[in-house]
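Asker: So, here's a batch of structures to check.
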Structure P
Amino acid sequence: MRPYLDELRVNWRPLTGAFIGLSGGLMMASYVMGIMAPYLIGEFGWPKSQFALISGLGLVSVIVFPVVGRLTDLVGVRRAAMVGVVSAPLLFLASTQLHDLRTYAILYSLQCFLLVTTTPPVYCRAVVQHIKHARGLALGIVMSGPALTVAIGGPILNNFVAAHGWRAGYGALAAFTVTTGVAAMLLLPARRKDEPKKVRHKTAREDYRKILHTRAFWIIFFAVFLCTMPQSVMMTQFSLVLAADGAVGAAASAIISVFATGMLFGRFLSGLALDRFAMRVVAAIGQGMSAVGLFIFASGLNARPMLMLAAGLFGLTAGAEGDVIAFLVVRNFGVRIYSSVAGMIAATVAISAVAGFVLLSVMLEAFEHFAPFLTLAGVLVLIGSALFLLLPANPVVADSAEENSAKENSLLPARVREGAAG
């Protein structure tokens, strides 16, 4: 256990830098919209229907994720993340001057476009390229950053805005993102010590041909699409689902708390499991648990313990999602094209979320209650989680093999290495 944890201690800089970078990035900023919305609508009288449509502008990230992923593989984490590090405080400062809905829509679109460079496909590369044996736990730690930031900072920001106004709130966010951005840039190493300064990158055509002709990519693609479809829907409709099951007020708050706690535990438990057990089994079980939760919500069993169990299972899956995706990508494709693949899968998650909302809308129109959607979503999640079992048990990745060879060679006595070279 000690050598396992020692790897985290030795590589504390990329681990901490990625943690801080994600905590001040797009994942954090997406929660700000919900905090600021009541104050903006209250002051300007914007129609709630039009304000809600602005969330759809986040689809711009579907196009940007693959581009940013490729950019990160080519120029490195620090250079790619710098785009978002510089943009975030400027966009929040610009938001202090909001006066109409059109300006808000423009700034939100720019946020979704530019701050993609502060998301897991970028920052998690710093983790996977420096940490190998404790990758799962390291990814769990890093991915918990935004959740902890929102859990701790969300109430603080809400109280601050209530006392000083939304303009001051955006100013505080600008200062916060300056602090986290500078800290992340200072902590992230430029490159691994054993990484050559000049790396011959293959062309985009070569890399994408390899990705798209790899069976593992399509397994991950369809599995992630099916498993993540209900997650965004549930996060936005959770209170309504609970109300339909008779849980309102204090009861709903307690169940939502169980869900949030499950998310946090899910990140760490999945990380530890990925480091110790077969990744495809961990992925299948970890993502499949949410199906049980969905079936409970759909069943009409409204006893509080049952609803808490369902919320906990769904929270565990939602928390494990980021760790599982990042781990599967690096194990099946290696470090060199990690961000290119991770960016494509991140776009898949965004497309899946849209598909989930469309499916929910259609089924609510047809049935007028959540149970049919929840049941169908549970079935789709079970199919998606089963797909993970089709992944290779021990994938052979070229650059991973080179890393292992280099590491093993570095452990040999110098005279042996010299003799082998001769």
Structure Q
Amino acid sequence: MYCGSCLRDNALAVELLRRGHQVTLLPLYTPTSPDEHNVSRNQVLFGGISVYLQQYSTFFRKFRLLDRLIDSPWFIKALAGRSLSTDPRLLGELTVSMLEGENGVLRREFDKLLEWIAGEPVPDVVNLPNTLLIGLAAPLRRALGRPICCTLQGEDLFLDGLIEPYKSRAIGLIKQQVPQVDRFLSVSEYYVPVMSKMLAIPADRMVVVPLGINLDGYTRATGRRRDPFTVGYFARVAPEKGLLELAEAYIVLRQRTPHARMRLEAAGYIAPAQAGYLESVKQKLAAAGLGGEFTYRGALDRDAKLQFLQSVDVLSVPAPYEEPKGVFVLEAMGVGVPVVQPRRGAFTEMVEKTGGGLLVPPGDPPALAAALQQIFDDPALADRLAAQGFDNVRQHYSIGRSTDRLLTVYDSMTMASATRPRDKGLAAGF
């Protein structure tokens, strides 16, 4: 419900609608919660509760008496807000069942999808948000006769986290269904060879549609150093985003700057299951005598997010894996805040393309601390990085630029396989 991929797709849909195109943005599993205007349908297909019940109960595979209730957005939100796990170690069976599609235990949900499609206008192109939903490609292609796109935006982390035999089975099922997709859209250049190798996707079927953010309201943060100097973190609070490593680097930084006034500020959604992880961060800082310098601000809406980003001197989210996206990097640079990131994944191309930050060796808290100190010690460097990031995010990573590229891909597909005239612009289903 607080998924970075959903935020990206919603932003693209908003921009497409603004340009006069027709877009249906349809949530699967749970309603979405973007921090800007939500243009998704107020309905959910493949409702997470229904899918779970059908996976483990033959009764719910046969009868639809409760579907209206358990698929309603308000009911899903009520239960998901308590404890909804997306831990791949616990979701192997469900993942495989989704990828088995019409041939698996969830075939009733695929029937419901086709029933819904029958009452909707036929789109020019369908865009699946990730390969974990590639089981939808064949039935959608058969029902609509339209090109199918699939975005690649981080599912390798989930697949790698599956336990066997589900991991091998899931990857095998995705590979089998790659021919059902006309184009795979990677959110970064880094991710193209990674997913091509993992899922045996031919290189000529992959294109890059770079991330883009809606920069409305992203005003330049003051160049004046704050007192205290503030290190920021803005991302989901979870081990895969690296808040604990940032805390370790902060401890090293404070050991090197004992007389300076500094703070470590964190914000972002935290799942109930990660409460213990946040507590471990607090305990580590407290053991170093720095507990009073740390604040967790919670999940923030758009206005609060911008205020938070503008209040920090530097941002770092040292994810300990090969991150293919990293929207938080663009958001920080979008308000003129320099970043310090590990040299891995898409971080490398983002920082090198914008010049908006420093890159450090991955998994090296002392090196991260040294880079943070470099920005603290050299205000001129901080100002230069901030200015470069602010300008170049607008040049390379605006939602407008991302949408331009997306439309180029869509147009090439619809021109190659058009079977009917378009009424107005491009109709796309996500």
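Asker: Hey, semi-axes √(5λ) of the Cα gyration tensor in Å, for residues 182-245 alone derived from one of P, Q reads 39, 24, 8; which structure?
Answerer: That value comes from structure P.
Asker: Say we calculate mean projected area of the Cα convex hull in nm², for residues 54-301 alone for every structure; which of P, Q gives the highest result?
Answerer: Checked P, Q; max of mean projected area of the Cα convex hull in nm², for residues 54-301 alone sits with Q.
Asker: Compute relative contact order in percent (Cα under 8 Å, 6 or more apart) for each of P, Q and report the one that scores greatest.
Answerer: Largest one: structure P.
Asker: Out of P, Q, which has the highest value for FRET efficiency 1/(1 + (r/R0)^6) of positions 278 and 390 (r between Cβ atoms, R0 = 35 Å, to 0.05)?
Answerer: With respect to FRET efficiency 1/(1 + (r/R0)^6) of positions 278 and 390 (r between Cβ atoms, R0 = 35 Å, to 0.05), the highest-scoring structure among P, Q is P.
Asker: Could you figure out which one of P, Q the value -14000 for helix-only ellipticity at 222 nm (-39500 (n - 2.57) for each DSSP H run of 4 or more, over all residues; to 500) was computed from?
Answerer: Traced to structure Q.
Asker: To which of P, Q does the computed value 21.7 (mean projected area of the Cα convex hull in nm²) belong?
Answerer: P
Read-outs: derived from the displayed coordinates by stated rules, not from any lab. Treat the numbers as computed from the prediction; the structure is a model and nothing was measured. Cβ atoms are built from the backbone, for glycine too; each structure is taken alone.
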